[in-house]
Structure 1
Amino acid sequence: MQEVSAEELKLKGNLSELFSVGVLRKNLLILLLVWSYTAFSWYLIPFYIGTIPSNMFLLMLFVAIAEILGSLLCLCIVKKFNKKRALQVCCAVSCVSSIGVMTFKYFYTGTNILPVALLYLLLEVGIVVAFDLVYLIVVDLFPTILLSTAYGSGSLLGKLVVVAAPLISRLDEPWPLCILAVYAGIAAFFPVAFVNVKSS
């Protein structure tokens, strides 16, 4: 963990202070990127499933199961694995699963929807675990006095980005999942650059 200097710890909790310290600024910008991805993808999938000509009820059942599995998996991950790496892997899983869904829908001509439902389950598990981890990792990235400011910044940007989810879900195929895959790929690339900050 990186020690923050005494001058940097004389903070009052303002948003401007997050940008005035290099390490905190870097953590905040990466956090905002990943947080906006998780919020966007969390809402995009249900909206998107509602627009595609498929068995919406089966797909939503698998998404609901994925949310339970993802939350349970997150409990195990937090105790045993590095949160930065886990966040990176979850975003990568979402990216690969999005590409998998697009590829399968393009090449598969059968009537069995179960393989697509399983890909949606994997996609949603990645999203749910990343969504949970992004809340948990904040504690490692900022001094205590700036935690509420960091949470508030992430939550605000997440809510702004979520507004686009229903609009993007109604775009022509394959754009919704393409956008999700690219966003997930970008989000998967940056968490390794997080710097753990230990405040005294």
Structure 2
Amino acid sequence: MSILNKLSITGRVKACFSSPKRESGLEKPECDRLVITFDGIEGDCHASRNRLSDSRMLNQYKRGTPVANSRQLSLVSLEELADIAKALDIPVLPPQWVGANLLISDIPDLTLLPPSTRMMFSSGATLIVDLENAPCRYPADIIEQHHPGHGLAFPKLAKHKRGLVVRVEREGMIAKGDEIVLFIPQQRIYSHS
């Protein structure tokens, strides 16, 4: 018996982004498709099966500890970006400003998908949701450059809307226009947290 349930929701890829150079910052150029391997996006600066722990993991490890790379791709929602832009009182929040690899539409509350949800794309490429991508100051700095006086509120106003970080379960191609089928784990609340 499968523990993942297929949802009737079908999402769609609106845009793909990738950059080979980490030094170029969060903003990645748009591309037509991404080649997805077990290391992540072929040629992307975040592609690897492992990485060094950072400030997000200080409760678990010393900074710089080698860990599995559960942040191979960053996904954001067209609808959630529009909500954030409205809250920030700016006309639009481009996905490049928040470091996205994929812009997704038609999945309600994308950021709230539970960990271990599978996202299967048209080619069969499948990504596993790790966690919500918590808002931080780096996109705030970019927004502030373009809209002075509006960017600093980003971490607060983008909470539960900044998108997801995911890792690869099955290799394949992801392209603009692809459909996304969701397989979600059973939901239960852990009462001891």
Structure 3
Amino acid sequence: MFEKTIAAIRNTLTTQPAHTSPQNVAVEHVMVDIETLGKGNNAAILSIGAVKFNPFTYDIYDSFYVPVDPESCQALGLKIDASTVMWWMHADRDDAREAMMIETRVDLPSAMYGFVDWFGGDKPVWGNGSTFDNVILSNAFKACNIDQPWMFWNDKCYRTLKGQAKHIKLKRKGTHHNALDDAISQAEHMQAIVEYLGLETL
């Protein structure tokens, strides 16, 4: 239903597991990254990137990406702030900004329905900060009057976890501030941290 209106990338990525045990088989979490035109909980969204992954192995199963029309966000009450617009103008973001300028964007409700369709059943959702990605996505769902596909107890903070192993550095993939590339980089970084800490549950 949404394939004709949503510019979503769905790639099945397979890698060899780094370490497995019976309780780790078929574990599926989601890492999300969003790019926005604001810093608040009700920020207008530019793009949503996400991957389904197993935090206890080096498996990344599937991915999602959709560029969003910020005017459709404003129409639903989400906010653009000048400081974030100026942040995007910095030379360090040239590659990401130039790529975004040529993307085909969809309205926010279509993007959120597409995310729900891709997401499937309830599962843990990791974002980089307890007050950013997950919260902004939750507020976007509310603005669209769409039920978010995960329960509140499955909101997880990747930033808190990476603080437990600061010496393990993120190895960036692709273009910095491309939402999908950042989601992949963060998922792989988290997998390395989980292995180092020897975690069997999250």
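Tell me which structure, out of 1, 2, 3, gives 25.0 once mean count of other Cβ atoms within 10 Å over residues 97-104 is calculated. Derived from 2, not from the others.
Quick one: Rg and Dmax of the Cα atoms in Å, for residues 65-120 alone came out at 14.1, 42 when computed from one of 1, 2, 3, so which one is it? Could the numbers behind the result be given before it?
Details: 1: 14.1, 42; 2: 13.1, 40; 3: 13.1, 38.
This figure was derived from 1.
When helix-only ellipticity at 222 nm (-39500 (n - 2.57) for each DSSP H run of 4 or more, over all residues; to 500) is calculated, the result is -25000; to which of the structures 1, 2, 3 does this value belong? Working through the options, I get structure 1.
When relative contact order in percent (Cα under 8 Å, 6 or more apart) is calculated for each of structures 1, 2, 3, structure 1 gives the greatest result.
Computed from the coordinates by the stated procedures, all read-outs in this text should not be read as laboratory data. These numbers come from a predicted model, not from an experiment. Cβ atoms are built from the backbone, for glycine too; each structure is taken alone.
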